Every structure is written in C-alpha cells, then in structure tokens.
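Pasting the structures here.
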Structure I
Amino acid sequence: MTDFSLFDTRGYPTVDVRTGYAGWVDSYEDTVQDAMDVDVLAQLAVPRWAEAGLAVDLGCGTGRTGAWLRARGVTAVDGIDLTPEMLARAKARGAHRLLLEGDLAATGLPGGEYDLAACSLVDEHLADLGPLYREAHRLVRPGGLFTLVGLHPAFIMAAGMPTHYDGPDGPIAITTHVHLVSDHLTAGLAAGWQLAEMREEVVGDRWTALKPKWERHRGQPVSAAYVWRKA
C-alpha cells in the first residue's frame, strides 16, 4: 500500500467507509459511471458469466454489480456490505438472493460454494488487500473465479483525488488507499489464486464525453480489472 496523503490535492474532510457511504447513498446511483467498473467487466474474455450458478458480491453497495451479473445470466447472487443504508437500496433492487451486513473480508458465508466472487469499486477503501483475497479464495469452489475491478492506482495518484461525494457543506472524502498493481498480484498469489486475465482501461473519448474536464487525463489508466482462478 502507498500512502494516499502523498498525492492528495483536494484536502477534503474525510470520513470512514460506513459513514461515507451512508451519506452518499441518495446520490450514489447518479454519480458512479458504468464506464468505471461494469463496462470494464463486460470486456473481459475469461469469465463466462452465464455459467456461474451462484456468485457472491463482496461490497455489494446498492446492488449495481449484482444486478449486472444477473442480467448476464448468473443464476443467483449473494451480497455483503458494511453499510445498512446501501443494503436497503440493494434489497429494494431485488437482484440478490441473500443480503448480509458485515465485513467482506470475513463474511461468515460457507466456503467452497460459489462459482464466482465479484468485487467492484471497493479495494481503495481497504488498508490491506490480503484479507479480501483470502476470503474470496475461501468462498469460491475449485475452478471458480474471482473478478475485481476498481480505480487504477495510477489514476488516483495522478488526479490526487480520493473517493468522495457532495455533502451538504461541500465535498466529503471517504478513506482512500492506493494499492499498486503489484500489491494486487502479491496478495492474489499469496492467497492461492492463479491470475487468468487483467485489463487496464484508459481515459478516452467515452470518458471525456462523460467528464469533459478529464481531457487533461487522456491516455492515463483509470480502471483496472483482475480475473483470478482457483486451482
């Protein structure tokens, strides 16, 4: 992990993850772009989404990822999240078979029962990636996959921008950490995963159309997706 404070150019007041996502819940769906995560997942070659009978959505939030997985043919999805307010939105969405409030790195769910574990836009909030990779490995059956997509560390460092939302008195940051690509590879391999695919997405026409001010970031990596297979 690299200290985000070395790159922070915003200086926003910062809150913990549970507090931050409770405050963001009303505007979350309006501010998070599909181009950041699920559109990157859609370009992956290894996962055969429709072949996954049961998936676990780690850090399920409002249910965006779970709904996307179901739309691609995953039979059933269980979700876990730290924030009750986000879970309430996921429940209303109706994409999950089961929703639990808890720690995505210590879910309490049965091991070896899932064809797929998925984690989207979460890793920058974790001080240590190891517990997440180990828990995903425990949950997935042999031959199953773990897909993780999040902000690229190069973008977080270049933009100097933490994960944040608009609070009543201005922007509020949610605790953000920088994990290098090598941090992911180290944690994944140490947990017993085999890397099956990786994709890095850069800021291009799609992003500048969504966020014109990002023209200055053109060509910079913005998202990274990893696909891991359990032997």
Structure II
Amino acid sequence: MSEPTPHHPLLLAEDVLLLLLDDHTGTLQQPNLSALLGGAVLAELAIDGAVDVGEKEGLWRTAKVHPVAGVRPQEPLLASAQDVVAERPRTAQDLVNRLGKPLRDHLCERLAARGILRREEHRVIGLFPTTRWPAADSRHEEGVRRRLADVLLRGLTPDPRTVTLVALLSAVDRAHKVVDREGLSSWEVRKRAKRLADTMDEGDWAAKAVRDAVRAAAAAVTAGAVAAGTAAGSS
C-alpha cells in the first residue's frame, strides 16, 4: 500500500484506530477490527463522492456499491480502495471485510511514521514476538474525542465526518467508550449515538447518496461484528 502524502489529514479509519488503541499499552480495545476499518474507508469514499450505492435489484438482493465516474481520491489508500470497489459490483458487507483485512498494521505504520504512535516490540512469555503501538502524540486523538463529546454529550450539530464516526462506533457498541461521559450513564450515551446513527436521513449534513452509502457501511460493520463474534464463540 502507498504512503499518505505529507501532512495529509488523517483518514476516518486512522481516527477509529486511534480511538480504539490503548494510549499506554498500545494494544487494541476492540477485537475483530477489520470490518470497522473497512467500513470507515468505505464511508470516507462516500463522503468524498467517490462511491455510491445502487438500487436494490430485488426483495432479497442487497444493493451493490459502485465507483463514481470522474471522481478519483487523491489520497493513495482511498484510491486503492476505490480500485477494489471498481473490480466488480459488491455489497457493502463484502467490501468492508475485503478493504479492512490488510489495514490495521498498515495504518499503525502510517501513524508511527507521522509521530502519532510509537512502535514497541515485545515478547509474550518471553517467546512469541508481538508489536504494540502506544501513543507518541495524542493531540489529534484528543481533538477527535472533543468533537465526539460535543455531539454526544452537548448536542452540537455534527459535521459529516463526525456523524459518520459516531455511526461506525455505534455499530460495534463503542461510542460510549471513547468519550468522558461527564456523569451520563453508558446507556444514555449509547442511546444518543444510536439515535444519531438511526436518524442520518434527517437534516442536511450530507447528500442522500452519501447518507445511503454511510448507512450501508455502518450496517455492514454491524453484520461483520456479529459474524466475528459468533465465529469466536463457536471456536
């Protein structure tokens, strides 16, 4: 995968990863991360106008995602993801898993190259090598958490990226974990996040095509998380 251009804004998937990495231990607080990262990439393509979701072709057939002609992301990772979308029509659920599988370590490397994470090598019980990614510079992550708190705790109107981030985190039941709840219960923050995700069709935060694609990505993330949890439980 290609590296980001210098000083390029962080991707939604990178924001998700930072929120779910423990700043001190450098370990993930969310297993089964692939679908969530893939959903973030797919949603960002939609926000950028690079993909859209077609109409359902029948009662039991899920709508397919398509690239938008004439729109090419400048960010190399997003451009590569659009190429995957363009290979053939696929459902959002297929795409979030396909896009997300190779992302975790690659995004950690990107963030380390920018001085946001720090790579640490460890050995489990002195034998098995493992890599951890503690925070080196938390300023960007703190800004993301502030924006989420403004929306979830103080009711401020979200921008497209923040409402999308809330929808994705809500899809894996993590929205209440990434903010200081300021006295609110987990249940209340969960409810606010789900309400925002469920009412994406209201307001003018994005065009309908974008809302449809973000909703499809979030639904695919939920399905991926359920499937991964079922597989883990049966193993």
Structure III
Amino acid sequence: MRRSVGWRTTLSNRTWREWLWWVLSRLVFWFMVLSLGSVVLLKWLPVLITPTMLERKLSAIREGRDSELHYDWTAYERIDPEAALAMVAAEDQHFPTHFGFDFGAMEQALRYNLRGKRTKGASTISQQVAKNVFLWQGRSYFRKGLEAWFTLLIETIWGKKRILEVYLNVAETGPMTFGVEAAAKQFYGHSAQTLSRTEAARIAAVLPNPIRFSVARPSAYVQRRTNFIARQMRRLGKKYLEKL
C-alpha cells in the first residue's frame, strides 16, 4: 500500500508540473505571436490610442474633469524637422547610433542614483515608445523586462525613422495632450509643420513631467531647459537626423 500510494503521489506531482509547463509554454508562445503581430501592424498603421492616454482619460472621468484627449496623428513628413531634433536633443542624443539601449547613460544614471536622493532615468526614445505604446506606466522589473522585449522588436522591425515618428505623436506634451501636433495647436495656435526652434524646444522641455510643467506658462526651469535644448539643437545641426 505504501509503495502504491508513493507511486501515485509521484505520478500526480509529475502530471501537475507537466500541466503547468504546458500552460506557461502556451502563454509565452501566444505572447510572442501577439506582440510580434502588433509591432508588425503598427509599422504601417497609426497608433490610435495608448495605455497612457486611456489611463489619463479614465482618471479624468473618475475625478469629474474634462476627459477630452487632444491627439492628432501626423505623418513624420508633416512635422517640422525642428520638432524631431528637439526631442532627440532633449531626450536621447545617441538615438541615431544605439540599438534601443544607451548603456553609457544607464551606467551614469546608476551612479547618480546611488549617490543622490532623486532618481534619474536613462530610458532611450526607443524604450519610451515601447513603454508608451505597448505597456503601462510603472517601475517593476517585470514591466522593464517586457519593455526591453518590445524595444528590441521595434528597433528591428520599425527602424529609427518610424520610432521617432511614433514618439513625436504619442509623447505626453501637456494635460490630456499627446504629440507635437496637438501641442502646437493647443499652445501655439498652428500646426507642427511650422514650429520654430524655440517652440519645438519648449515642447521638448516639458517632457520630463508634462503635467507639472507647462508649454503655455513656462516656469523659470522650463525656460532654462528650453534655452539648453536650443543650444544642443544648434550643436547637433539640422543634418543630424537626415540618415534615419
């Protein structure tokens, strides 16, 4: 009897492990298929909404605020080159040369965070696009792992120009406002096709916290950052992004 019970227990445990492995393997398989398929589709189709946009809208509804999203997908060719240069100058100056990850910036951020009280990030534009389009906001290791996966996918399938085009459209640029086209219309009264260098630099200047900082009412910090970004744009030059 003891041998029989022991044998049955072992068989039961083995069957449970095999069932769990089967479930996990299927989940991983379908996640890879769906993630790859969505990245391929969005290489050609406009991004209609992102998890961040949805989160902002639902929060506004819960709090009884105006929940209208200001978002107007605009092709890369219809956005002034100054806007693209401003984003790169402000957020990721190695964007044309890295493959999704700036390991030098990550090392510097780690050293800074170990010394200081404030947290400094080192996410590239590619990582920000991967997070904003496919994932949720947060700082868990699980989400960062998924972010790395999607970053590799978009770098491989989309290419730099498409990544920057999506970033110019989905980056949060103000309260309930996403993308440089919506920001240009909301704050300057014209389209992103005619942005000046200063206007583009000011939009990029609020990106660290577009809820706290304002394009329309720039604080002293935003004005200083605008000037810094404009200087970086002059240093990089208008031809910096021509070969994307």
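Given 22.2, 85 as the derived value for Rg and Dmax of the Cα atoms in Å, which of the supplied structures I, II, III does it correspond to? Numbers along the way, then the final one.
Details: I: 16.7, 50; II: 17.6, 55; III: 22.2, 85.
Going through each structure in turn, the value belongs to III.
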| helix-only ellipticity at 222 nm (-39500 (n - 2.57) for each DSSP H run of 4 or more, over all residues; to 500) from the coordinates reads -19500; which among I, II, III | III
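If Cα extents along the principal axes in Å, for residues 82-193 alone comes out at 46, 42, 27 when worked out from the coordinates, which of I, II, III was used?
Numbers: I: 46, 37, 18; II: 46, 42, 27; III: 43, 35, 26.
Attributed to the structure labelled II.
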| said: Given 10.0 as the derived value for mean count of other Cβ atoms within 10 Å over residues 138-145, which of the supplied structures I, II, III does it correspond to? | reply: III
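Each value in this text was obtained by applying a stated rule to the coordinates, not by laboratory testing. Since this is a predicted model, take the numbers as computed values, not measurements. Cβ atoms are built from the backbone, for glycine too; each structure is taken alone.
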